[in-house]
Structure P
Amino acid sequence: MAPWGNLVTGSNSSFGQSVSLYLTGIPGYENFHHVISIPFCVLYTIGIVGNCTILHVIRTDKSLHEPMYYFLTMLSLTDMGMSISTLPTVLQVFWFDAREIEVNACVVQMYFIHTFSLMESAVLLAMAFDRYVAICDPLRYSSKLTAQRIVYIGIAIVIRCAIVLPVIVVRIPKFTFCRSHVLSHSFCLHQDVIRLACDDISFNILYGLFVVACYWGVDSLGIFISYAFILRSVLSIASKGGKLKALNTCASHICAVLILYVPMIGLSMVHRYAKHSSPIIHITMANIYLLVPPVLNPIIYSVKTKQIRQGFLKIFLARRFGLN
């Protein structure tokens, strides 16, 4: 195998030449990459097929044309975007040992990974608002969350998340990379790329903190406030059965929030406080952060949501027995 860890390319953007970065699979296990690729392929397949199935179920079942399922559609599209953003480079590393990636291609991948990640957080905030209205103000649920307003919310999420990152990612191709050009993962992350730059990266760091605070921070605060009102409303319900029924409608969303935010916080903590820990830890946390939500969200919603579960069963039975 090529000694990528000791490689320092002579080309850099200050001379107007293309810069190549090098992706990393699992250090020390390069001879087993083909075997290691199997669970990755399984996860990608589950994530993409599961989310496609949810989209198909919602599209074909008119009884699911309701606000909750429109937001679930947004979540599934975002999950698919996250999976598709990382899929090409992960497979090229594990299948073909093709580790080189041109910096502009790396920037494009980085943009989509982080944009879809921000979009997923925003969609979860919108879903929290949906649950808040459904439980705390059920009589005006349909009037508040009309189809037109949901479309506006979706457009606002896309615009909000798409315009914030170009400010920092457009600077990256202009950086000089005079140290190692080896990335820590099999895909491009902003914090991973800028650590290789020899230029002043203070703006990227500060702007990254701004994005975390104003996007992740605001979204998580909004979700927390929504559930504070939901919990107060649920506790005011007299019957125990009514309380459990109300909370059960939020169970899938709560799980979706946890499987996005917990790995994200874990990855941030590893990058911040465990810089010199084993590369396996960094790689594992990054893959959990990007692969687990798209895989688990369809499973959670198919298990916890009766209508989605029935839709899955109809599709399975139709294919199993050749039914229409």
Structure Q
Amino acid sequence: MDLLQENQSSPLLYTEFVLRGFPGVSSFRELLAVPFCSVYVLILSGNLIIMSRIRVEKTLQSPMYHLICLLFAVNISCTTAIVPSTMMALVGGVDRISLGGCLFQMFFMYTMVMFESNVLLLMALDRYVAICKPLRYHDIMTSRLLLHLSIFSFIECSLMVSPIIIVASWVEFCFSNLILDFVCENMVLLNLGCGNIHNVQIVGLMVRIVVTAIDITLLLMSYSRILYSAMKIVKARHKTLHTCGTHLCVVVLNYACGLLSSIAYRMPISIDLQNLTSAIYYLFPATIHPLIYGYRVKEIRVCLMKSWQM
């Protein structure tokens, strides 16, 4: 009898979850796959087209274009971790995910998002060397250095994300197994945990604040120095400011989408709107990046026009 009472009082712990994005849409849910599929096709086609042109064009073999390719590769990787599984859940009803799968998706997504910020920092470094130390540019910005910096940045991002995943794996989930989102978001998952999870949520928030503060500080320092040096170069001032302006557009776009998503998950708005801001955060920058670089970078625009006229 005592054993029976103990089993009845013990909470049911969930190790498998159901992803239920946009829960307010009950009728014709499968139609939500149309915008996801359309955006995913745009992301793949736009990013892959420019990546292929950069790879084959001899005039686009400088470090700046290699970093653009790396940024586009991150775009494709991050969205591929999200969109196909979302479409399978919407169309085929394959919406169940294990705790391990959920944590892995979180780890990969957050690592890629953080690595994307580091790629933008590498772009700022490239422009800094090109403008402030032009005579030593090719000696400093070598392919070997970029490879080492990229690997180091990826490892650093993985290590920064790991505490969030490790702490989340310690939580016991007994409140529900229904994740009201189309991806495994840390805050949404932790809200399903037993007991007081405030301290666990603080870990993720602190990592995000520290990483964002460091990245923004380094970006501001780099571009302030770049703009200061560019104002001294009369002949190449317009081209320099135009190139840096392109990178700054991408930086502002990424951080604005991230800020929108962070605010939305802390405001008393509908879950559907929170899901929408999350979709904008993960998908909109990857859709717009090829348009920004394809239109604003003259060398890429010329190569694209030349390939279309062939």
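FYI, it's all coordinate maths here, none of it is from the lab. Predicted model only: the values in this text are computed from it and were never measured. Cβ atoms are built from the backbone, for glycine too; each structure is taken alone.
Given that distance in nm of label points 7 Å out along Cα→Cβ at positions 127 and 199, derived from a single structure, equals 4.3, which label among P, Q identifies that structure?
Working: P: 3.8; Q: 4.3.
Working through the options, I get structure Q.
Identify which of structures P, Q gives the largest calculated value of mean count of other Cβ atoms within 10 Å over residues 191-198. Present the calculation step by step, with values, prior to reporting the outcome.
On the way: P: 17.9; Q: 14.0.
Going through P, Q one by one, mean count of other Cβ atoms within 10 Å over residues 191-198 is largest in P.
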